[in-house]
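These are the structures, in structure tokens.
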Structure P
């Protein structure tokens, strides 16, 4: 007798339905799994055998053949243990279930029959709902992440015996997460940063429009301190954004106990990070830091210490907001819509242009030090922030404006942008393309003439011109103004000055 059971796997962020077929016949005892299984899937034979016996059932001493359809799709992971074990028990009539095709099963089995957490459960549930399967039997540790999906009936269990008892008697209500609570993390507050008011203003503009920024200044002036407080002024994730982030962390096996991520990610990889760890890849096409920071912040401290090729790999995700990874094992597209925050010293000694100490580097040393930051990367950065040293008077002054007050203005600006781009498939000013810039960044005659003079005076590129208009739009949104004014353009121009006061 042939038994079919619904299971699933995932590629990238997409779940893919898999049918577990089993045939048990007379012959020399054997246990074969076909359908392009990976090593972890082949090893399930021993886990399934021990789990069935230790759960009080008999393992058949016959010829067992498991087929995973579609046969041309590579099967990875340990989430097939549970459906394979149930298929064997059904095929040998040790259990009888009439509605088995209504469910999708996933879970890793221990040798004692306990169900262990699997990664990628959330994208599997999303895909299965689209394929008109809404009942899921899963490990109890995956319950919270799966229960956030509407219309999904989640039945979590601790071991194989509990699953079988439910299939026999069916006297259990679906797991309910209740109302999703968007918890607020206690971030460090910007008011703790002494002085640096112009830098804080630039951070507010960047947060309002979702712009990429690069901070440069002498060692110890507060660049890292400020960067770590950026999440405290960013708006909360909405349901769709939170779901996208949770799916990424689900397939990466980085979900915490809550099972649903409600805070914007803040990733800060060390400068020794490899290209694969930053952009993703490897034999299993795993997501990298650019994807783990999706809808959040990617902070590259001491950005010039990163390998030059590693930094250049950021060009595509910064421009396209996704990363395409291709290997011999296949290709996947991962989202990578993040806010890049870089921090660097302006030269090797760190004091070029500083108000603290005199720089001891010559022009050749400075150029060589800055060489890792190529023009294509600089072109993809919106705001350049010169972080000066803090004076003694500023150091002992009272606390500045609190993050919650800045965040209120940022949320107001983001709300304006959400309404403006409701039909444009974007969410913030930084995502505007050339057509949208022409549509939403129109200038009056005097402002247009002013920007024209700047354009020719500094020989701006088309990309720099677009960046200035995007930043100006964010500044105007913070003021709740529909029209971009000259003072907005002047402030935006100041954020395009890098090191030697060039406007780039």
Structure Q
């Protein structure tokens, strides 16, 4: 578990405001600030513990606990309480009458604009909520001692609850990383290697290091949310062959190289014990099944998808068996594919040069997007899937677009502040929390949303925290367990790499 900061300021109800998003957080939807509504105390059942017992071999009528079973966690429940207005329908009445889902944000702040959801000291999200009961206090007074404000109450049940806080961004391994960081990844799921209280591993790969003599690419990894790092050469790649992608596939780490036209893999187990005497991972390099040079990789857990520089898309399930071509450059018209994102083993989107967008709904066959928001003169650098039908893309001209109907219609999303010149990476850690990395005036920049992309804010939110200077961040990874954690990789200055961890500002 992460260390608790010793800087403590109590949260108080007077410094909190409520936001409601009917229909749930999604770009283009209304964001209501409800200054006459409060969120009551809530409850989230974590699952009761049932012991597993056996007879005590040494004593009658006595039993030994040998294990336990945790029951299923329940949904989050709370109440929205609102003072009834005299001349219009209340927010609670509208939500109850329409019986639609919604998101609720409770934000705490001090010295911020309470109407701006991007300014906060802390936020609590009740996501995918539904109303379960609608009640109100007495409507009519019987004597002059009963005249009082009338309160309405909406009982709600939410699928998820989580908290977000301001973030700070800290550079790691600055004196060690000489080659550009080309890709980063955070393991998505836990297995027997991952203790319950330990963070999931982070990974980064670099280009070959310049100099004389030059050295091959490295893999970097952290087991403590980026506080400390280890590194080792990917020794199946030559000194002039960059690593351009990394991800975790089952029990393996996969590293791809466009220069070598190969993918390289090794077992992940050993990376949990880097201090073991004689430690040296055994990498295997394969080109089996590849018809072009791989440029990007995205893992869905037990299957990884790879896209190449001539428009091919592949899947890898068992690394030793090689890659299987799923789309032989037909859907992409042979344009290079620059990025790929797998929401799961079936829904995948890849993007590339000349405005190319291809997608799959079965994890096997790919088709061209019904439309593309840019012309052939624009290359698409980045893609992230928020839902099966909601895709976000970033382009080399600094524009961002999103679709909520799987590519039929597109909307441009304008980033706040100075107009970016390139968008290089996009990631969603939760339905409400997302990150975008790009370039503004030849300097790396990061944006964050806490409301599903309705509004974006330049990072870091608080001016007393700075972001490390870099020429670009071309790689971004988010944690599926912690919405206040992201990993960035790019170019510091010249040929040196930049590896930056964004996390809770007060740690």
Structure R
């Protein structure tokens, strides 16, 4: 099976799509490197703090990007996504001069940046080891959803809108309380399973829709309806004052647009980040008014105009006078403040090196196997955040009773450091993640982008993009639950096809 582009009207394989994405990235690599180097030089020139640490982070994150771009037979750029996420969550606090770093010395921050460099080196090593020489035997069959199986563009369009409309209707019905009677009679875990199923459908729908819009195959009316659904879902999700619930939809749409157009969707990213940044400013004030012990008041759709108008007023007041924070010290938080895994790594490093808190020696990873049992079969199963709870209680960030109302984020690298300490934690996390990423990239290469195998890969990609605040137990159980829900939800609508017939032009 050739990696060259197929005839018009036939779906691309994942390897063919990867080649099309790789080409423009190669052309822009010099520009990206130049911008990053210039930022570091400016930090040094104006003697701003932590320029050496930022240089280590940039160098480490650049290695996976260069490695993927040099491949002659690339897979979809999952390694690149990991590198970009690492650069964002560890480099942003230094660039934005996040005040959370003020309590740490320059030596501590440079030491943490060294751990990030070791992690990136291990990531590359694991990725290379997962991609041995030679070609694996291409699979003969794949599973494809019936409503996107044909070569006509309108079938992909129909599938995207169907998979996006269903979650929007679920969110509407749940927001209005119309599903309460149903979930009251279902076994414990029924709502969680349903929510996971619709989340998986939304991720798949946004991936397909973003790809169809980016590649120019979606009609004008369908595009308008797709964007209307996105606005509706953002409003329905944000009514709970938990803005992170929009992350999966935004990440999957961004990825779909990027793969379809083969360039970053800057306008979409700017619009979504601007909207969420505005809401993020006033969210703590809204929580003080509408939350009681972390239980939010249900807001009906008919109340949305006045509800969001009040929210925007609070955000505008805080934007105009950030010092006049209301009832919460976090009021007026910038969205970029959430991209702060460096603080988590520094906290673990300080606790182990200076306060002599003992290492967990893999305790948070041993919790994962029992968490994969569905709650519908084990109603008293431990919380999926049990690893996060263990970390926060062990290191004194929270009391056990506090974890029932809120969780403090960690991230995969900080968790590995807390388990195995300096160097070993970075090597374990990097090699494991790189090995998994390399295997996934290699496994999905021959499958068409319309296959369920490709959808699963892209769902994993989206979840990995959102993993920067998660620990391994949360991320793995989230992916596992979404995979099960996706399989259960789409198997009735899928059929088995020969890959040769899918990737070959019709006679």
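What follows is calculated from the coordinates using simple rules that are stated; it is not laboratory data. Bear in mind that the values here come from a model prediction, so they are computed numbers and not experimental data. Cβ atoms are built from the backbone, for glycine too; each structure is taken alone.
Here Cα Rg over 2.2 N^0.38 Å, for residues 118-245 alone was calculated and came to 1.60; which of the structures P, Q, R was it taken from?
The read-out comes from structure P.
Hey, helix-only ellipticity at 222 nm (-39500 (n - 2.57) for each DSSP H run of 4 or more, over all residues; to 500) derived from one of P, Q, R reads -10000; which structure?
Source structure for this number: P.
Given a value of 45 for percent of Cα pairs over 33 Å apart, calculated from one of P, Q, R, which structure does it belong to?
Answer for the origin of the read-out: Q.
One of P, Q, R was used to compute distance in nm of label points 7 Å out along Cα→Cβ at positions 174 and 198, and the result was 3.0. Which label is that?
Q
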